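Student: Quick heads-up: structures coming right below.
Every read-out reported here was derived from the displayed coordinates using simple, explicitly stated rules and does not represent laboratory data. The shown structure was predicted, so the numbers you read here are calculated from the model rather than taken from an experiment. Cβ atoms are built from the backbone, for glycine too; each structure is taken alone.
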Structure 1
Amino acid sequence: MITSVLVANRGEIACRVFRTCRELGIRTVAVHSDADADALHARVADVAVRLPGEAPADTYLRGDLIVKAAVAAGADAVHPGYGFLSENAGFARAVLDAGLVWIGPPPEAVEAMASKTRAKELMGIRPLDDVTEADLPVLVKAAAGGGGRGMRIVRRLADLDAELAAARAEAASAFGDGEVFVEPYVEGGRHVEVQILADTHGTVWALGTRDCSLQRRHQKVIEEAPAPGLSESLTEDLYALSVQAVCAVGYVGAGTVEFLVAGGRAHFLEMNTRLQVEHPVTEAVFGVDLVALQIRVAEGHALDAEPPRARGHAVEARLYAEDPARGWAPQTGTLHRLAVPDGVRLDTGYADGDPVGVHYDPLLAKAVAHAPTRAEAVRKLAGALERATVHGPVTNRELLVRSLRHEEFTGGRMDTGFYDRHLAELTRPAPDPYAPLAAALADAHGRSRFGGWRNVPSQPQVKRYLMAGEEHEVRYRHTRAGLAADGVHVVHADARLVVLEADGVRRRFEVARHGDQVYVGATVLTALPRFPDPAAQRAPGSLLAPMPGTVVRVADGLAVGAAVRAGEPLLWLEAMKMEHAISAPVTGTLSALHAAPGRQVEVGALLAVVEAATTEGAVAEAAAEDATVVDDATREDQ
């Protein structure tokens, strides 16, 4: 009988496993890096153990330290969560060798399926060895791990070597294993998977399908169960292939078999020998707790002969601290407030006031809605996210709402290219036009009547805000009857709530302010100073860090005086275990370069300056002088 579980992970999944453990009366043990010393998962566990290490991003990859922590804390079992070492057979063996219970499949099964190349061989599929033009497009993938890291689509043969190198570096950073392989890329496919659960007594459950087609950078954004629109025969094929994969490796525990579905056919992708991020939608539909079932299987208990019946539909959306309109750039800062309406499940690794750092994945939370039908579940989740309170770093919340309401998604016609087609329209700013006024009136409340009062009523108070990249100026007045503004009736105004009436329609605005950031419902504004600081202005063509991170490389031969073209990658930042290309903002000449490999930068740090070319002739001349350097940089680093 398991009495104490160490979770070899962090954040949301650690908190989620701890929740089930508490319900079962099991003691919980957390491990944490120095960067996570005050993280929520370390605070909610019964015991927390520090993992020493100078590189926070690599700390959770130290299996030897985690096993040592489990023994020291008196844990008798280890749950790996997802990511990090969850699909590392060596770690699983180390746990077992230490006399601990491994809440996962046998190391041999992990070993067979954790390497995607070996998994495909078991399913009769071989990766591409010699790629030719006829094979394009192809997909470069990490052999270990998942989550979109170490994955690249290659459409030009000339780009293959550079993309292989980038994928190896990213995979090694994320999983400690730089092995990659190449396979055909299926255009326009749907990402469909089957949740499986197997015990040590020969029983295997196929707990329905999930559709995870809405992805950015090959990482899932919105998932649902069951996958809509599959024929009965295709569903049966998916179940049969999944059971085949389980039986091929003697699998035990929870796992997921993933496929690309196109043209009515299922193409095997991989088997994830762990719990998936999106497991809550399966739990909602089948009325089970998959973590509790993992623990029961690890204790040797038998599953029922038949799995429970599916009921209704569930949809999950991943709330990321990122800016989809700026290349999905991860964001950092303080998460001041996060809450969703009642009736929607929220799994998170953060509490109000927690910092969102640079070292780990930008996932803030997962919101899950369950309803009798797909349409009802989708509507429920979209409405909940729209009304959610999210105060802190920039997030993808608005993208999620719009995606859930897009006709392709509501009609079940989505595929993995959804965001390639629709990102521009889904990220087009549509801020509330009354938000700046509501922000100004809330800020004005509480100020002295005499301080705000003016003897000349024609001189209004003026405030300026930045909203959706544009500056807005707001004018209002203090009157004997209270605050007033032209064109609208101010029904009520205090520091937290403003009620406005225009054209007979009354609207309520909840307002919160954290520093210069003002949150009016779902609209975020930045309060601008009355007198801007000239020192804060940047020269035209300045290339600023869109996120905190580390400069990992600079384009070969790039130096001050080099000719560059708009959109050409100049350097790469690593943030949250992924590489992000930073490109020239304009065509011209590099007049300053402040970035060097290994340099740590914060958001807004000046990386380089590109002086825009004044004439086409100047551009051509500069390009001709530096053509070799630019061409080499393009071939090596794009």
Structure 2
Amino acid sequence: MAAEAARFARVVVDSRLPQLDRLFEYRVPPGLEGVAPGVRVRVPLRGDRMTAGYVVEVADARAWEGEVADVEKVLSPVPVLQPEVWALARAVADRAAGGAADVLRVAIPGRQARVEKAWLAQEAAALPPLPEPAAETPLPGLVEARRRIALECAGGVAAVEAAEGTAWVGRWAIALAALARQALERGEQAILVVPDHREQRQLRLALEAAVGVERVVELDARQKNPDRYRGFLRCLDGEPIAIIGPRSAVYAPAARLGLLAVWEDGDPLLAEPLSPWVHARDAALVRQGQSGCALVIAGHARSTDAERLVELGHLEHERLGAHRVRVLPAALADDGRRVPAAAFAAAREGIASKPVLVQVGRPGHAPGLRCADCGSRARCSTCGGPLGVRSRTAAPACRLCGRLAAGWRCPSCHGAKLVGVGRGSTRIAEELGRAFPGVPVVVADGEHERLAIDARPRIVVATRGAEPVADGGYGAVLLLDGDSLLAHEGLRIAEEAVRQWASARALAAEGAPVVLAGVVGPAAAALTGDTTVPFAKGELAERRQLRFPPAVRTASVVGTPDAVADALEALDGLDHLDVLGPVPVADTRPGEEAERAIVRFAYADGARVAGIARARVLTAAARPRRPGAPARLRIRLDDPEPFDGL
């Protein structure tokens, strides 16, 4: 009997160590079945130490001339790492000077054996035909296959017929659902990425009406692990389905991807907080380049990042529909009241037949506290965080660590009396309840979640980003605390304010008044105008002059002084590159010294900067350090944190 031909598997191991970010070659021992591209395996890494990984490719010839170990076990026969996902993970990791395994940890959910067994045993069932299209499509001929569009949605709400019955959702959700249907009609898949579960609910309802419940798959970390893994396995079937979810959904397996849409790309929730910190918009751009699918970056307000792509000709500008509301700027009263007279008048007008939305900046009763004697800001004696009061009867507590401020004493004057600073959602709700007797007042914030309300007249006080959708839209929208929002420091504060105001404005009924209190200047003009594009153009032009993102790319270099100096010396030869710093890092352990420098470079130099950065991180990681000590060098590309205080 002839000996079995040797086979070799190239595996990416699940490790956070930068020096292990490469393919390792293993021999497939005779008799071990199921070793195929994409499956999970267990392999030896160092001696008897075993680790999990994914098979990227299997070959009959060896690529490594040295000694190779054997694949120890096939953990699952399901090819969870699809070729298109591996190519995307490798590309975005290289772009961000990170590790591909870190991207795969976000892209592929943990294995659920029972769910996997049921999926393998089931027979493929034919999906029902697409439902009849709505009589009126919101996108007549707007998007064709392979187009790349920056879509500005004017706003408004509309009713859809979903599995839950009639529901009201934003017109933007109906528009994206119509685009997804176009892809499914061509036999392709669609991936739609949203910032959080609020937008995800609206989009799911719109998709159920457009393509049917059976063709909608949700991938969300909020799901139970079996449900998320079940949805992930459905994506492997290759059926024409619509996949929706937060930022990690951009990595969903879809071999025949026809549409990739990112909603509200300026929302900070779409920035991945884990290494290699790749923004969903950037991952979508890379994936579109690899697959050639249609790409839609949409929102109620144009982000500066999307505007840069439009000006470069990489995206086409489109505007969807018209949403006619009356935006009324209003100055704050001289007595400091947060609700000006114009806002009260608009509320009285709207409350006659519809609910009224009041957007505020902070939850709780008194967002901040100060010493009644000297006026110093009251802070937690444990962590230094600001103290606040959640309700009129609640005790003062730290807004960061939650510790009660029992027996608080002012460190400056030793006073013991606290007074409130500012008005939170519950306090404003109380004031509006007294101003409108007999009118129900509800609060929507992080502690009082409301995704939707009916059309009965009431006042809804909501923090920014927590506004529920009202049946038929709001009769009036009052945007308070805009001046305090713009008073914060940060490169994107004005851009973020316009995005949040535009999102709230989009919930108003047709012709309803929208009052923006206490705000003047370009940000106010962006909301009162017909489009936010001029504001985005102005912001981008100013940042080009200052060489700030997104006009340029940046990298933060943090580590020991010698490691930082070594990295900056390696980058010194690149053109169009400048360095800010280095400066000492304040929050280090006793006896440790660290510095941070900011490197600014052109997009064209991104691959070279990422390659040099990765090489320096590997060099620093190879040097010995004390157990528990921080890494000698950390380089993060496109790091927004250094610009938060600008």
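Student: Of the structures labelled 1, 2, one was used to calculate mean projected area of the Cα convex hull in nm², giving 32.2. Name it.
Tutor: The structure behind it is 1.
Student: Turning to a different aspect of this structure: If you work out mean count of other Cβ atoms within 10 Å over residues 301-308 for 1, 2, which one comes out largest?
Tutor: Top value of mean count of other Cβ atoms within 10 Å over residues 301-308 goes to structure 2.
Student: Given structures 1, 2, which gives the highest value for distance in nm of label points 7 Å out along Cα→Cβ at positions 13 and 413?
Tutor: Of structures 1, 2, the maximum of distance in nm of label points 7 Å out along Cα→Cβ at positions 13 and 413 occurs in 2.
Student: Also, quick follow-up: Name the one structure among 1, 2 that P(r) over Cα pairs in 10 Å bins from 0, in percent, for residues 317-428 alone of 13, 32, 24, 18, 11, 3 was derived from.
Tutor: 2
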